[in-house]
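These are the structures, in structure tokens.
Values quoted throughout were computed directly from the atomic coordinates according to the rules given, and no laboratory measurement underlies them. Computed from a predicted model, the values in this text were never measured in an experiment. Cβ atoms are built from the backbone, for glycine too; each structure is taken alone.
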Structure I
């Protein structure tokens, strides 16, 4: 039986976090970019000289003069080019430029769909838009440029295989054409599948040309666009996100587009396994800035334009018009002109793409056998150094323990090799793979943004992201649907433990137990959905663990300790309310799995009771361990490795950091690092 550990143990207790995969900072020879005004480095200003981006105060910050960019300075694509050691990408219509290092085909106002789509629906008259520039038009320009870059099919494939292709935030203008033509939101939403299909088709055309690395950007939150906020003001306070001030229904439109786009990118990845297609998240970083602008240095907030002419959002007069003015310091504003962002905001987004927090790379730290370490997400990863791994391996392996994890013992019991981490690209995955990464959540980042903890996220490696990794691996494991179903029917899938980090973020910012309890149905629903997806892929044998007793964690006991003895379980010293919370999660998870079992009677879905297995360690630690290990003579509530305090957990001196120490005999402790 092969063992596929799809998502295992997602608790904050190990303090092992990971970012999702960053844009690969390899050596590219060139960048070719497609998009709209968020990416345009000068094409619109050349084609339409009256464009505001060709006049002051645009470009005033970095360049000191207007250069066709719809901002005060550089755009995300500029920061990406700089990080890759390439010159800023010249606009395609800048004919005096050399395009050997890349070309930018993006044009402000460009749509994904051809304007005939909108004209046929009565949204535009035949002369309403002088520039009919769609994604397909830009691909045509790319084809026209190609003969100047390479001579033969082989040369072109080699050349483009060493290039980075960026497909910008297409869809924004398609939806806004409908919105400003007073079409209802349901109609505008109906455009999304066709928009996504056009982006997928464009990606495939580039792959056919030899592209091996493609970045596909999502839409930013439409409801935070100041022009949208001004045009669609509502007297109903419930229409606004109370945390950001953005209009919820328009943000929902962007999220719908982005979810379809994620699915399309995953499908392309399965179809073209030799091409790296990266989903770049525009939505989450902009939402973070809208939620906590001052936290990121934007002292003038996110919902007022730096350049404009009055009104609550400073967009009553457009930037550059006679009655407008520009702020003195754009770096203190998120928004530049009501639609576009400042250079400082674009820099923040680019950083997220480049370091992996907002650009795509199942489980977490209690089952991660090395993905976090291999991802390079942490600048000083303590799990990559002793004392981690000190016991069994005698060297660090990326596991958040002194030795083996539960998944390792399960593999050994089946007579299988230990599962290689998915990011160990040269590994043999025929006997299984481990997709777990420290810090993963069951819920997607967008949900966590909505509940107000998004700015705390250390990783976008949610359960759905790990499922995408699994789907990317499929072509290496089986060739046909029947082959895959046969292969997976003889495999064991571990789905969890997961959900702990979703709750930890909420508790860490002081949210009430009642509010965090309300998230539990979403968390257990996400776990059930993931389990069902695996069944639909052919999984027959699935193990889904519950949560461990939070209240017995050295971390929780240290951070949420109480002066009231009644708050502690007198039998074990654990915090009762947190253990009650874990039991509530587990009860809902059991019910969800029972429903799945009734629906899929051919599958065998096993609930693994981590809580019931772990709580006796706290009740009677010295009773356990006499067969295989020594007894837990040092109890269950004190860490073997830590920096002091009643439970040997100190946030300022965590295991492996300066000021911490490790016990001489980890086998006499139930808890490793908190």
Structure II
């Protein structure tokens, strides 16, 4: 494993450790800063006194400083422990906010959302990031990046997930340094006429201008949406059907401008600028030109995080090609990762960052081994094998993390990649030419028609692959432990196939045993599990009863369950699902639950432990509590908010616990102690 014995790789690993510790332990930036100040004199002393043999104090001190540096940069990025962070102000009332738009998020049918930077609060300097949510208004013009806003409203905490195993949007935003949101309307916002410009804002405006230019030409609707995603990283206009097709075909990476696209562009630019090598200092001029072209493309594509990551990484690759030394590829990747994380440490928690670097690491490590395993003499077979090797290596690199986040595996990924990737360089090169001509208003019709046909053909190929539903394995349970063991297993398999000796064989067997042991443990735990859960769903009442790997759904409206059942079933490894109409009473162990719906009928048995109010029953709750005397009252998402507020006050007066799923989330009934 000499490939990994580089200082840059060690520093990157310990920087990542520091970022993870700083994030999850919520360490204030001043603590690692003090540690770094203390360790620097120690570093100088150990450098002078370090013996050739013995304990490597200098290296250990360096790694401690790097870990502390990770804690420092992530603390500064989160900024919630800084003195002037907005969260230290009183957030319980409407206040005057000074905000600047930093990112425009994809809207849904009801809400337009923005990531905004706090510049001031109540005419005092403040820092931090917020989520600004506004109702969609076709009349009002959407805000752009760099717009400065004056908002009079109240910030509220991001709501945690209300249902079991639901996507944790609060946790997702926290990993971007966002802890609160402002929900208001356009009437509460004043836009400053002149605002300061940033590179991100200029890049976003230029991209929107370019998209407007492309829309002047007769591209198909779906084709133009794919062109915007493929060349500019703008996926807002892609239809759900097209997006799902690319996802099922294992080709979703084609729609996200990332390392694949930038890597191809790097070699295109290298080829186009190769004549410069004939001049004095030509190689240096070529390097400067390539890097300028790469960052120009990043600017045109809006300087989105994925593009910035990819261009940064391949700028390092361009420098390595310039040196023309046998520089280890892992060294270059680690240097780019270290540099990116030092500037933007929260990138570490983004799925795109994890999958991008996992794929690149896998390609540079596994691909050469596959080529040594078999190197065909026939050029067509050789090129086909090379493409398959790259695709297989990348898929092995992202497989565990992909299963962890998305719980599906497109078995025909190699087909779509084999049919599209060979032509992606031509598609990207022609696309850049089309964008340049469109900006100059010189784009000929035959090029529009030809490129539209190319994209249409690509969409058709992906659509055909996606239609092979039997090859798309969905709803695969895969937890965090399996993620770690999965990567260990991939590494052990590659090492064993490369060096089929005793030690690698023992490691591989250990990995298989560990993975199987965890699976067996999960199966044992699952067989013993029994749960009865009240979940939250607007305008519906849903109860889930789990017994082992079987799930019984009791719902008022079985068609209005959303993704609740799927999320629960995947996480809990459910095999069978049955739907049953909702009843008015249930026994939970020795406890009893009565469900009162809109009819407001009192239970015949007055001895009830739980009363669940649904469908906004028009009752006198105080009289009901005196009659039934429940130990707890629950209300779900099928009730009017005004009713829920009134019931909450009544229960507080009677000193009876009240649980509203819209406020506190789902409720798990305890079979033993409730």
Structure III
């Protein structure tokens, strides 16, 4: 990696990084791509695979130009723009023409934004002929149809720039209004937009659907209005999706854009539309940037790779090409905040923790410090896509690859052993009950409710009585089964613990995946479930552990191997429960815990209901913001860590937590009295 300034642990006690580190990373990324610039400067042709658009050279120019623009607009050397000024002269003649839904429309927006940000240093110094040719090329985006998604903001962004420089103003103004109007029906509430019609809630909220309206307002000198209000509301929940070690949520498409996920945090600070303290904003953003750079996101030559922590093909889509990762340049929007802005001068504060129920996108977000997770009862995009259709995602795990055993899945099992996909999803609400949160949804033949208290999640499903079902849990890379101390709760109606032979029964039917042979550890894990029900406990070398235990309707537990693993490593193990829902109910408990939460995996209780009072992850961050590693009483999302018991009672399931708190749930959510 390129040289960085010394850490500053007085100003940034959690990450050590300051504005100077962001500037150094920007300079290093720009220097690394320079050898790959075409002689005319109009393209940056990096090594690696081409995308299906065959627009990769222009993409390399546009996305790195945006990085240079943020750097210069934030006080960097204007000389960084020289190769881009040269490329702008040749570009309109060599770039892919803009047409309906062409990739060149996407890149034109980044070019327009770069020109707008650096107008005094670049655009205003161009010859009129070059200006006219560049404006003519960009104006083509105003006359062509974008994809009906976040793409509608690309003509709007181009229009904003052209309006500002007084060219094609009629078409430009109409494009701005058209784009802002088109996203309105996609607003679902709680600060979240769907990425187009449907329910595709993902990272495009932060790095596109909130970003472009924010920059249009900022650069046009107008009030952000409703867009600022929505951004503020979005950040309140979205900030919880980052963990204490800089992990971001592995969910949705285009994840190779990596630290671009923090863009909206800086946009909120830029517009004064954020609920986050300045030191917390920087702590999250610097943590994410540093985590990726420390874990192999760069090639030996300093280029962003196609993948996650390093090259990883399943992270990519057909439109991903060698320059795609440079969408992450948007994160450097933070450099628009001047050096004396509190985001850069305030001491770092701990990242947020707690629980948020977001009925708009259908999410439960739970952050205990070292792990952030989203329970998904509202987001979907492509049928049976691991990046969208799982019931849960986290910052420390990733879904298994297509064709492997699906993690965090519940489905009906046919007579030939085929596991049904989740299918089209209908959200059924989300909310809180004191320190407990819930979310519900319906899909083909299944009604589901997730109930969360601290790191413990109860997964409730109702199906046709007598249905064969399978529930899977969190996929852990390089995992092994480990013994679990006995849990205290008992439940007479829960099936008895399976024998080792039952646990080891091979999977059958089409698409069967090898199971892990029975071990004494797995037998002990089965005995650890409340009432001795079937259970699997897994641990990975990085200290991560997971429990999946059957509470009602399950008869057998196993750990299934996913040979290709996940974005965090291969191979992986996935815990699984199988059974027959005789009365129509299938209920399990799932826990994902870090190295500081060993008691959670067994259900062992502590006097205050938490496993020795510690949060998982870093020992220096608390849910209430104090840095002694202890969880504060009454803090949302840090409730009792012991395992609950359940009772299926006709049309409802009663969940009873250690300490006696009980809630009844139907497929529509909690029963209120």
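See the values below:
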| item | result |
| --- | --- |
| Identity of the structure behind 17.9 (criterion: mean count of other Cβ atoms within 10 Å over residues 83-90, calculated), options I, II, III | I |
| For -7500 (helix-only ellipticity at 222 nm (-39500 (n - 2.57) for each DSSP H run of 4 or more, over all residues; to 500), calculated) the corresponding structure among I, II, III | III |
